[in-house]
Structures are given as C-alpha cells and as structure tokens.
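A.B. asks: Structures follow.
Every number here is computed from the coordinates shown, using simple stated rules; none is lab data. Note that the structure is predicted; figures quoted are calculated from it, not measured. Cβ atoms are built from the backbone, for glycine too; each structure is taken alone.
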Structure 1
C-alpha cells in the first residue's frame, strides 16, 4: 500500500502519492453514496470514538456518517456531557476510552498538536479533525477531490485562498497539499489576516484582491473566524465585505473555467455574497458530499493498518 502512515495528523506529513492514493480510494466510496443501499460491511469489526472538544456540524456528522456507511460501531463524545466538565484531563479521558477497547480515535481540539500527543499514548490510529489553527487534513482532502473532479489534474491550477488565512487550519492543510500536487497557490487577505511570516509557506501572497482573483481557476473562500481573533484585526464586518468579500463584480475576474469553494460555515454577506454562494459555479454542497467519501477512504486506509 502506498500509504505509509498509521495516523492522519496533517497533510504536512504526507507525500503527493499518499494524497492521491486517498483521493483514488474516495472515488469508489463516492460511488457507494449514489446507490440506494449506501452501506457496506467493510469495517463492521471496527469501533471508532469521535472526540470533539470544539463545536462542529459538518465535520462531526460527516465522520459519523462515514463510519456508519462502513458499518463501524460509533461512539460520540461531547465535552458538554462528559467528565471534562468535572475537571478530567485529556490524558485521563483518552486512557479511559482506550480501556474500553476502541480501535480508532477521531479528534478535534483547540490545542495544536493534540493528535500527536494522543498518538504518543496509544497504538490505535488517530485522525485529526482539526487542531487549533494548525491543520484540518480531511477538509483539504475533500477540497482536492472536488477540484480534481472538475479539472482532472492540479498542475498549473491557480488556487486562491481568500480570507482569514491567519486563523485558518483549512488554509494550512490546503497550502501543504496543493504545493505537493503542483498547483499555484495564492494567499489573499488584509495584512492583519495574513500569517505573521507568510514567506515560510513558500507560496504567493498579496493584499490585492483584484490581482489575486485575476485568472484564478479555484477560489476557496475562508470563513472570517471571529471566535479566534483578537479585537482590532478588521474595522467592521461591513468594511470587510466591501473590500474583501467575493461579490459578482469580483467574480468576473476569475478564469471562465472556475469553481467557487467554501469550507463552511458561511457568513453570508460577509466573506461571500449569498447569490455567489448559491450560483451554478459554486461547489460548496458538493464539497460536503465529497467529505463523506473522503472520510470513508481515510477510515478504510487506516483501519487496514490495524493488526487484528
């Protein structure tokens, strides 16, 4: 198998071949989702726990659906109804869950490096569903799957990541993966929402939205993450939309053959206008569907590493 890892911590650690392997695996699972019977018995021996220490709708439901489509047993963990409320540490939570003989862990946490930390204390596969502002690898993989369905390849594609780059784990995973796949990546944001040292990513970046969008094949609009920001990074939501929102006028600058993406949730009328989000060239809902297939592929691939 060309996938060498026992965990999925982030795309920073994967090769281009490993990324493409997951995309190829997802193709077969995507076909399953179109059938009347959308369930297969492939992982009926597997028990997965979904540990979400942060709020989530799409990612949590997508993982749960992927697990159930593969016939795995699923345990959902929520901090609001757990012993975390009583002061239990992450280490003790993980130790107790592992004592119940689960086979795989999906983790979302506000602290960077949590998946690696868990992996040091256990031998079961760990899947990163988002760690702080670091990475969100399955979101990037479903983005890549959606791009490849449209353009067939990545070489030469101009992909613009537009919006709150500084706080976006989606942006980082996209950067790591798209560079390896041969796409031309452009980061575009107001200076306050660019990373402090954008040169370290080795991609183009600009504060000029018009030049960034000019001739772009893909624009991935990122959510303005107000919950992660300190005050003063933007004057107001109205001004952000005026100078940085994707509008009909700005969309005309894109290549005629283009798609518009967004990882969600959407702040309509802020980073993207409602009519743009719902237009025919928007693939936002396709991303959601493709996310189930990608997560099925990741679960299947890592489950094959488990010694029964």
Structure 2
C-alpha cells in the first residue's frame, strides 16, 4: 500500500497537567523525555487558548526540544488562527531550528463549537470562514519561509527549504481535497477504521488529480485510549476523562473521535485495525484521569501499538 515507515507518537498531557497536575508544566517535559527513552517516535502538543486551556504548544515544544534529541515534535493540532501569520511563521521556524528540523505542524481550523468562536472573538479574529482563513494563514507562512514576501526577510529560516512538514486534520470533503492537493500529511480523528479508509481514499485520489505521488503524503491518525485490567473499568476511566476534558460523556465524543476503552490486548487489536487500512503514524492520547502511572502506562501502550503496527 505504501512505503512509509511506521511510527508511534504520544500526545503530551498538556491539558491534563492543568486538570490534574496543579499546572506543573515540568511534568509534561518529563513525560516527553520518558517517551523518548521508552522508544516513541514522536511527541505532540495540543492547542487551545480559552476553550480547553493548556500550555501554549510552541513554547512547550521549545522546552521539549531541549530535553530530547531524537523524537519528532508535533502539534496535534495547532490552531493557526490564534496567531498572526508573520508571528506564527517566525515561531515555527525558530522551533524548527531549536529542534534541528524535528518539527511536524499538524493544523486544524477548530471545531464548530461555542468555545472555538469565543476564543477567536477574544483575540479579534472572525470565526465565520475558519477553513479559508486557516489556509490563507498557512499559505503566507510558507511564502515567508521561502522568502517570497516582498520587503520581508524573516529569520531564522526553517531547517528545511519551504518550512517544516504540515499535516492537515479533518474529514470533510474540502479538508480531504486540500490534504491531497497541498499538504504533507493527514492527521484525522476518524472514529472508525472504515471512516479512516474512506477518507484516505479521498486524500489519495485528490493527490493523483494534482499530479502528486499519494504515498508522499504521511498518513497519521489521532487515537484516544483508556487502559485498565477490565473493559468496564477502562470505560469508566474514559468517561471521567472526557467529561473533565470536554465536558461531555465519552459516548458523545466517540461519535466524532477515535476512542477505545479496554485492556492492552484489546487496544492492540484496535490499533491494528487502523494500521490495516493505511494509518502509518499513530498519535496516541492516554485517557488517564489523575495522571496515575502515566509514563508506565505510556510505555505499555507503546508496546501494544508497536506490535499492532508490525502485524
């Protein structure tokens, strides 16, 4: 299907540190360091200003860059509209230099929720055409990185010509077309493997129409998993986690996001189902209320995901 290498990433607990860690941001950097030591290929940070508060991701990943040497540093996902495009281009190129080219920029327009509109209103940004505005923002970042803005010479330049790879998160028809036509990777929530497979076909068809090699587009997926000794206990943990994180039950979030609650064995089977339909870079979010045994659980989940990816 593809020659892409398989990779496993960990979403860092930046929101969880505020919910259950007394806003101790050092524990997030420590989680990244431990993830690298365990063998993860990448670590990722989410983004929200007011809707789901957490540490600012580019600042956080700058600290992570200094604490790690090998893992890729990703945003899952960055909301470009929360930043002016010139400042965003500058921050991303700085982070890319600090990390010696390890950055992956996952981006999205923000969900159609009241919190999204509220945080954009707080910084004076219209929220009625978020996809178009996001694409314009990223387009300008790329022009700045390539030195194509008259009278503007942004420094430092990114480690790679044209800037770090940009992955688009989304499942709608326009987002799928844009991914295949203009972006370096895809990082959706796809709640089922079947939906993932359908979306991936649309991305690849758009790439072919644009004269691109479909296999050149990285195929990621964002997966949330709760692990316990039994399915019932894991389901309870997932529900507690989602209610704290989003303010709604797990069953509601599972309609829009890929979620699993169960044992390590059942999680391995679930990971394998996404790998089987083309997901090559699995970004795992641990639903771990209270952050109990976080790094130990992350290591166990890595083993399950790694085995599934090889199956």
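A.B. asks: For mean projected area of the Cα convex hull in nm², find whichever of 1, 2 sits highest and give me its label.
C.D. replies: Numbers: 1: 16.0; 2: 14.9.
Sorting by mean projected area of the Cα convex hull in nm² in descending order puts 1 first.
A.B. asks: Right, here's the next one. Matching task: 18.8 is the computed value of mean count of other Cβ atoms within 10 Å over residues 213-220. Pick the structure from 1, 2.
C.D. replies: Going through each structure in turn, the value belongs to 2.
A.B. asks: Quick check: 12.5 is what I get for mean count of other Cβ atoms within 10 Å over residues 197-204, calculated from one of 1, 2. Which structure matches?
C.D. replies: 1
A.B. asks: While we're looking at this one, here's another question. The value -11500 for helix-only ellipticity at 222 nm (-39500 (n - 2.57) for each DSSP H run of 4 or more, over all residues; to 500) was derived from one model only; which of 1, 2 is it? It would help to have the intermediate numbers written out before the result.
C.D. replies: Details: 1: -11500; 2: -15000.
Working through the options, I get structure 1.
A.B. asks: Continuing with this model, one more query. For mean count of other Cβ atoms within 10 Å over residues 5-12, which of 1, 2 scores largest?
C.D. replies: Greatest value across 1, 2: structure 2.
A.B. asks: Now, a different point. By the measure distance in nm of label points 7 Å out along Cα→Cβ at positions 117 and 245, tell me the structure among 1, 2 with the highest figure.
C.D. replies: Structure 1 comes out on top.
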